[in-house]
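Structures given as structure tokens follow.
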Structure 1
Amino acid sequence: MIKTIRHNDLQVKIDTLGAYITEFNKSGEKVFYPKKEIKVGNSSKLRGGNHVCLPHFGVSEKIDQSNHGFARSLEWDVVEESDHKLILTLQASVKDYDHMKASLEYNLEDSAFISKLTVENLGEKSFNISPAFHPYFAYKDVNSLKVNGEKLEITDQVRDSLFIGQVEEIEIDGKKIILKNKNLNKYVIWTDELDKYICIEPTYNYDALNKDLDLIQVDKGEIKEFEFIIKL
């Protein structure tokens, strides 16, 4: 089911399947490359929009899950809805995570789009997470891309995944976008150049489950919060 939130000149469309943002526009102009299937030879790839990576960002074979975890492929429940805000929750029957309750709040405020993820442990046993958001920013001119004031070249490293620290500002087609976050203080920059999008992804840690890096342990009764703010 597609839900739409609006505030002033901002509009966001969210699919309850995966709590997946399919479109984000300002005055009719694309901020996110819209979610769609892109043909690649005899197959196709799903690209665009923005989704949460949960319980883990990156390869998730160690928990027998597809890349970026299961949250983006399951139906979320709507628990609150208004013109400018949507709150969804997910509690899935997934091994070792059946006592994890996730909540996603999408909120438009003035010139900002705020995504807030809350993860709660309702059970007795601890579990680990390393969440992220996966936005596809749309561009018209690849030569206009800047990160923290520096020109972004689409190199093999970016095509493979460029791991960097904090990103505070990006520039696309001459327009500056401020990025802020809570507890997601590392970024991955990536594109496969199948179309005009650049992914600038805030994460707790880079592909942490796959590479045996630091994870967040959520104990009985604990609540962990993460936030990603895009200010236009």
Structure 2
Amino acid sequence: MVYSPAPWHLQGYAVQTLQLVDVARVRPLVPSELEIVSVLPGKTLGGIYISSYGLGSVMEYNELIVVSAIASYAGKWGAWISHIYVDNPNSVAGGREIWKLPKELAEFSWEGSDSVKASPLGYRVTVSQGNLQLCSLNYSKQSLALPLPFGGNIFSVDSSNLLMFKGEFQSRTGLIKGEVEIHEDSNFARLNLGQPLLTVGCEDMRLIAGAPQIVGNRAAEFSY
């Protein structure tokens, strides 16, 4: 496989949801060294991020990220990604080998336009693996958007280390309407990701995925 070293520079469009996740449901998916951060009793924050990276990116591909928890370790906070899917084999290889993320191949279908509605909200993106539909996200057109920069940390692991890398992006960001549908046989159905607390659209997005750094040692091997 052919891929560039970190950092990766990506450009495109994304839709991001924010949801409450049961700590008890996600605990088996998070390494024991990480403490899950509760924002309400028994609840952490998670969400679904679906993006399309196009011209100007280190490589062109679509991506689905399932953020299942906010976690902390030794005073450092970051998101925990339990599932991640792309439609480019080179992205799978780079994600697994550079960032130690559990990337898998999937198919993406984007539908809707200003003249044709694909859902009651106007637009839909569906992510599938073969005949299994993992999830679909219905969303509305972005209207009011503001140029906003944002950065956050993401945890990952290899066989002996806890890793962290930084994601930085800027985009024209605005609140939109969103509805998530997750098939009962989906790999992340157990998270019971209900309807979003909020959904945002990110247009003219520029994302930088930084190189991972070792932040701690692992007591035992963890597998997704």
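Thinking only about relative contact order in percent (Cα under 8 Å, 6 or more apart), which of 1, 2 has the largest value?
Working: 1: 20; 2: 23.
Structure 2 comes out on top.
When distance in nm of label points 7 Å out along Cα→Cβ at positions 161 and 193 is calculated for each of the structures 1, 2, the largest result comes from 2.
Where a number appears in this text, it was derived from the coordinates with a stated rule and is not lab data. Everything quoted here is computed from the prediction, not taken from an experiment. Cβ atoms are built from the backbone, for glycine too; each structure is taken alone.
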